[in-house]
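Each structure below is given as structure tokens.
Laboratory data are not the source of any read-out in this text; all were calculated from the coordinates shown. All of these numbers come straight from a predicted model, not from anything done at the bench. Cβ atoms are built from the backbone, for glycine too; each structure is taken alone.
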Structure 1
Amino acid sequence: MIFYRIKITVLFVAIFAQGNVQGQDLLPVLYDTTLANHQVSIVGNVFQHSTGLNNNFSRKFIFGGEINDELSQKTFGNQNDYNRVGFAVHAGAEYRASHKIFDSKPNWSWMINVANEMHFSGEYSDDFFGLMFVGNTPFFGNNASLANVSGRFDHFLSIGGGIHDRKTKSFLTLNMILPQQFFQMNINRGGMTFSEIGDQVDLRIEGEAMIANSHAYFKGLGAALNFGFNIPFNTSDAFNGIINITGRNIGAYQVHNADFITVDAEQSFSGFALNDLLNNDGLSSFKDSLNISETSRSGFKVLPGFLQVGKIVTTNSTKVLQSFFGVRMYTNSVYRPLVYAGIHYQPLERFSFGAQGSFGGYGNFRLGFYANYNTEKILIGLGTEDLLGAISGNQYGHSAIIRLAWKI
């Protein structure tokens, strides 16, 4: 059997900005209750996180480089029976007007927003990783499981508008979703059993894949809600503040004219030559032996929506130290609820710092740090949700956040 190693280069580029909009990242938003005028903001975040792929390995995919045998073997030894991996990029622009739209609600005004989103989530077994990056030698005389392997990639534009409250900073928008790329694959059950010397392979596999393949620039159409609600609480003089509930891309879209591929095979192989596989007759015969079928169909897909509930930081607080904490979720089956908590420190009027820890999501524990410079018109923030990942190849994720804000 012949196994291929595929080098993928992913470009992580992010220029992020944020004004008085609500929290979408662990770096806390500096919430204030002053009446807002016109606001222009650019928002965004980027991260990559995994339970089993450390940064020495994942950086080869992100920045390029060779995945040699030593690295593959070492990474294979770090895998669990079940592993998760994911990354996301979000960048958008938003305008909030200051003109009232209802006489009965003088603080309500209109807003528009546009965003570009990419999101990947995947799960896999240690055996699957071994076959892809080490080969079949470790499995001679044994079975390699291919069950419960899945991956999904979404790339779409979001364009919409709605209303916001100039006092509380709460908002609600309805957005049109325009998918640009979509891929999804699932191996529901399967495995490969190898003879003692690897010359005989028994394969059992059942799975499917869906790939957006329309010639149109946008591969479908959908709709989603974005929202942020701020709820004051005051349980005691020592514990009070604002609870923020944020949602983004809560909706779905239809993929038009996608390639739908299924495989349902139970076969034995005694090896084959690469040249035999690559010619048309060989490839057609191989596909027939795996009972592969290809059709074109449309599909309804729930978006990888973002949800976060937590206590946020207030700028008008007289406290030098403030706490923030909460829980985050993406609406897919791979992501696990992520809990976070941190401390915000403001020693000077215009400077603030903070740190937080988090656990869950596509990986396990992460430690973050940030610094803000804030005036009446400008906010500049730098930070990361994965400080250890930025400096160590033995960690399991990356994160970078930059915020710039301008209040007109």
Structure 2
Amino acid sequence: MILARSTAIVPAWRLPAAGALARPLARAALLAAIGVELAVLAAYLPDTVRQGWNGPIGDFHNLYIRSRHLDLMNLYSPAVTLALFPIARLPELAAFRAWFVINVLCVLAAAYLAQACVRGAEARIAAALAVLSLPQMHYALRLGHLTPLLTLAALAGFLLMRRNARWGAVVLSLLSLKPQYAVAPFLWLLVRRQWRLAATMLAAAAAMATVAFVAIGPGSVVTFARLWLDWGPDSTNKLLPTQQSWMYSWPGFLISAGLRPDPLLTLDLLALSAAVVVVAWLRVDAAKGAAVAALAMIPLTPYAQFYDAGLLAAAFALILHAGLRPGLAAAIVAALYAAAVVTQANTIFPVRDMLADAHTDGLYWLTPALLLAIGAIAMTGRAPEAPEAGRW
């Protein structure tokens, strides 16, 4: 009787339907997100502008010197040397400023592409600001890294595949400038049995490297091979403990959890990541698979420094372009953005003592969050469609 009376009371309240509340709640959530993003942008932008224009030169110095003298870039593709050679003809500060401007344009282009597929002013602003205020992207700009260029290459390459798959594969080959980030897109093409596109991507990357090897000198091929073989499976061998703690790949995550970055445990986590990613690719269509590939670039490599997490901006845009339910897409992007902000806050950079033990200020939440996001997309299901000629 009590239960009957209780259920009879509910209609008397005339609770609004969920659909009636959805729009104002979504708008309120977007406005809150914009507020958070503006706060993060305000915290990072002044130093980014100051350091990006006036220095310190940061890691760009190494790229500049090697390009100026046509030398190998360690584990980077030798094509980086040729790409930066024209800029390296300038005095170093002028070259740094020119590269900063190029990187800023890449970030702005990525932000434009991120907001292009969403509706409503609030949603567009939130999507663009997610890219523009990403902390790791700001550090990439300050230090003069390739991350903004690679981000735009990944995003543009995947989106271009919808219209012209072959040219999309060529654009994706630019990720080979930092080879570990070309692995996930290349594997995605193989899993989808897009043999010609995979061959196109590989051939374009090889062509860029070959031209660079010829320009640098034939002996550079042997030197480059030795560098890669000497690095080995344990990426921590060649880094100071402090530098190890800057990694957002699995070794850095283990350090942030208070564990030793054991190579065997790292390989186990890489294998687990690969299994989750492949399962996701087998369960979803091409648009969602592209988002998974962008999310997988860091979990599938044993070496990813914190500033390389700026690649997350490409994943943001591809998630929004993936055809997920708007609420789910927004939730995944928001969760990843929050994980990136908190993880950057837990990253100790710069440091006063480069010889200190590896340590962080807290857990690197972003690394497992990337894997969870892949799992969430995989759970949406839908078998892959038959590929059409010239598309995906």
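Given a value of 0.05 for FRET efficiency 1/(1 + (r/R0)^6) of positions 192 and 248 (r between Cβ atoms, R0 = 25 Å, to 0.05), point me to the structure among 1, 2 it was derived from.
Working: 1: 0.05; 2: 0.40.
Derived from the structure labelled 1.
Kindly point out which one of 1, 2 the value 23.5 was derived from, the read-out being Kirkwood radius over Cα pairs in Å. Value 23.5 for Kirkwood radius over Cα pairs in Å corresponds to 1 out of 1, 2. Computed over structures 1, 2, mean count of other Cβ atoms within 10 Å over residues 136-143 reaches its largest value in 2.
Here helix-only ellipticity at 222 nm (-39500 (n - 2.57) for each DSSP H run of 4 or more, over all residues; to 500) was derived from just one of the structures 1, 2, and that gives -3000; the source is 1.
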